[in-house]
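Take a look at these structures.
Derivation of every value follows stated rules applied to the coordinates shown; laboratory data play no part. Everything numeric in this text was worked out from a predicted model, so none of it was measured. Cβ atoms are built from the backbone, for glycine too; each structure is taken alone.
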Structure I
Amino acid sequence: MLTKDLLGNWLYDRGYKRDKFGHYHKTSDKGTVVRFKMQPNSVRYEKQVKIVDHNEWVRLASGYYKGLSITPEGKLAGMKQ
């Protein structure tokens, strides 16, 4: 089981920056913005897409903290599409 704080530390160690709402953002080399939207009991992995004249967030995966874990290889496991 992973806690919200442990997941936040894991994300920070991988270059994600925390915003004023408590979500973690990262911009790829290609300019794509992704975030982990931290909610009280779950987390959503989202990608920012431009729609006409504004940006929207699209959910790529999500999971409850109680079902998430960090593998021995350092990867996040337990997210569902």
Structure II
Amino acid sequence: MQFTILSSKGQLIIPRAIRQAHGWHSGDRFVVIEQENGILLKPATSYGQLTIDDVIGCAGYQGKKKSLKDMEAGIAKGAKKHG
């Protein structure tokens, strides 16, 4: 178990080992969820709230099968667009 201290500015330092284990870096955003016995910090996604219409796009695809190389290129293109 690791501990941290709340600063006078309301800041907490997440211990380095935990940040490294999760790949968290300076500037990363977190959602703060209040719970009965404390708070929960969850990394915020850069996509915002999605609907089924946002993610259903390829479910009805009827075209030519894509190779792994084609899929990876599409993923990289989408990551650049949203990154």
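One of I, II was used to compute helix-only ellipticity at 222 nm (-39500 (n - 2.57) for each DSSP H run of 4 or more, over all residues; to 500), and the answer was -8500. Which one was it? Walk me through the numbers on the way to the answer.
Details: I: -3500; II: -8500.
For helix-only ellipticity at 222 nm (-39500 (n - 2.57) for each DSSP H run of 4 or more, over all residues; to 500), the value -8500 is produced by structure II.
Given a value of 22 for relative contact order in percent (Cα under 8 Å, 6 or more apart), calculated from one of I, II, which structure does it belong to?
Values: I: 22; II: 15.
Source structure for this number: I.
Suppose you compute distance in nm of label points 7 Å out along Cα→Cβ at positions 19 and 51 for every structure in I, II: which one lands on 3.8?
Values: I: 1.6; II: 3.8.
So the calculation was done on II.
Using volume of the Cα convex hull per residue in Å³, single out the structure from I, II with the greatest value.
On the way: I: 105; II: 181.
When volume of the Cα convex hull per residue in Å³ is computed for each of I, II, structure II gives the biggest number.
Can you tell which of I, II yields 3.1 when distance in nm of label points 7 Å out along Cα→Cβ at positions 35 and 59 is derived from it? Display every interim value, and only then the final one.
On the way: I: 1.5; II: 3.1.
Computed on structure II.
Taking FRET efficiency 1/(1 + (r/R0)^6) of positions 27 and 67 (r between Cβ atoms, R0 = 25 Å, to 0.05) for each of I, II, which is largest?
Numbers: I: 0.35; II: 0.10.
When FRET efficiency 1/(1 + (r/R0)^6) of positions 27 and 67 (r between Cβ atoms, R0 = 25 Å, to 0.05) is computed for each of I, II, structure I gives the biggest number.
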